[in-house]
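Down below are the structures I want you to see.
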Structure I
Amino acid sequence: MVHASKERTLVIIKPDGVQRSLVGEIIQRFERVGLKLVGVKFGVPEESRIEEHYTLDPEWKRRVGERAIASYTKKGEKPPSNDPIAIGDSVVERLKKYMSSGPAVVMAWQGAHSVELVRKLVGGTEPRSSDVGTIRGDFVLDSYAMSDSDGRAIRNLIHASGSVEEATQELALWFSEKELVDYRLLQEGILYDVNLDGILE
């Protein structure tokens, strides 16, 4: 069985995060909690890669569409379509435009409960309703209402894998195995060593 400290997750600092000079701040949040950076790339993502990323799970479009329809209904508003797949297709098109609008930072982070911890640090998908103290809650003011009225994807700085299974698929899409570096970080002795051996000489 693989030790929890080896869990990995994918994080993408989206073009708005790069343009707002928040790369260092975001990386610092992950480092401070004890996660280890094991892979990083910088560049403008291709639209085909973005579409593949968001459709790795064949049910993703349907779920996104169903959530959107439910959200419109809850607010007493008419959804743009009653077909969840059509809404999902529209969301993918908006994401392709957003994610390919400029350079992004694609990263692989490793550490115990990395998927869960990164999601907690990042905050909810909608910055407006994200908690203070999360990255989105602290640095973004966008909302679904604003992005819907503008006909664009919500600008929320970061993508973070939603589950261990999703992280495995996404990491394989963005990184080859040789691009992920196995190395020892000194702080791991404090985080994971059972007896804290080696502190005192």
Structure II
Amino acid sequence: MAKHQENNYFKLLTELVDYAAQAARKLQDSLTGFSPEQLPAQLDEMHQIEHAADLANHDLNDKLVREFITPIEREDIANLAAQIDDITDEIEDVLLRVYMYNIRVLRPELEQFLRLIVDCTALLCEVMQEFENFRRSKTIKEKIIRINDLEEQGDRLYREAIRALYTQQTTAEEKLVWTTLFDCCERCCDACEHTSEAVEAAMMNNT
């Protein structure tokens, strides 16, 4: 008799996205009412989230290797887990850069990026909660489109933030530091969009 599926991979993927959303909220909390002196402790808290996400990702992949039957293609599950892991890593990288570059004063565009990153991950949580029933869901595709819209907002914000950086009186060091930091923020939004596109591709592959 064939061995039945043992693990709920939709639930496991949802847990991974929850870690990314936690990281996004931690990033926003850490940089709202910014205090450079508190950054080391906030980095430790962020790393705890990232480390827990890594353990959950490894656990999912260990289960996937041993699983006989999977609810959707095995490659789709593995790809989604990797894409979600990238989101959490990119979010942690933003806070790491603020610390490594010893940034003392934040530019106003960063606050807008933080809201976008939080909104993207929150929407992705909603997408993943519906993923298990994607064949019957009436809203999952709409949510994927909304993530794409948020990513486009991130692109526009990035262009305007870089333009402001290079048209205002800023030092060469500030230009370098903030260009890199805005790149990191944009990558967070891109990673969310890439994951939502991977969900859409998985839906098509398994219909």
Structure III
Amino acid sequence: MNSTLEYYADNAQDFFDNTYNKEMTEIYQKVLPLIPLHGSILDAGCGSGRDSYYFLSNGYKVNAFDASKEMAALATSYIKQEVRCLTFDEIKDIEVYDGIWAAASLLHLPYSKLSATFTQLTKALKDNGVFYASFKYGEQEYNKAGRHFTPLNEEKAQLLFEQLNTLQLIDVWLSDDVRQERKGEKWLNLLAKKVVNDNS
């Protein structure tokens, strides 16, 4: 088990309690209009299940997973639907989802692995499907309390997406941390669309 997973094993309930009810409406309102109503969403690294709960409550179909078995168990209980314990590279679905939601999850990977992981996950998107991801705003990778973090700024995000020939970046914006005690910390939000590859 890596140190990030150890952190969530030891702190799953505290993390759940601090995140499951946080307000994300502003970001939902930017992303969900691009996903058909009753469409399917892959919640990649769902944590507490906060976002899956919202999507299900608003008529979307959701498949959620998390690499932490402790977080997956808490999220399963919360959303009343199975949350699988999987890593990003274990997702093998092909063109199944209208949207992928990766809020504050991919930031636990090293920057060197982001391109391959985005590419792998994008295979699960239907053509013109949308991909949302958020990262702490910054430049340098670091470890804190056992967890690895890869922040992004606009420049690093642009460089990352230049490596991705199946995703087109359509919006980049900053937002405040939704946790009151983290007010003032910034997040970089990325919204992309799967490029249609016409092989006919």
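We did not get these values from a lab; they are worked out from the coordinates using the rules stated. These numbers were taken from a predicted model, which means no experiment stands behind them. Cβ atoms are built from the backbone, for glycine too; each structure is taken alone.
Starting from the value -13000: which structure in I, II, III was helix-only ellipticity at 222 nm (-39500 (n - 2.57) for each DSSP H run of 4 or more, over all residues; to 500) calculated from?
Details: I: -13000; II: -28500; III: -9500.
Going label by label, the one that fits is I.
Suppose Cα extents along the principal axes in Å works out to 51, 38, 32; of I, II, III, which structure was it derived from? Write out the running numbers ahead of the final one.
Details: I: 68, 34, 32; II: 71, 33, 23; III: 51, 38, 32.
Working through the options, I get structure III.
Work out the source of 0.60 here, i.e. which of I, II, III gives that when FRET efficiency 1/(1 + (r/R0)^6) of positions 92 and 188 (r between Cβ atoms, R0 = 30 Å, to 0.05) is computed.
Matching structure: III.
Of the structures I, II, III, report the one carrying the highest value of distance in nm of label points 7 Å out along Cα→Cβ at positions 20 and 116.
Between I, II, III, the highest calculated value is found for III.
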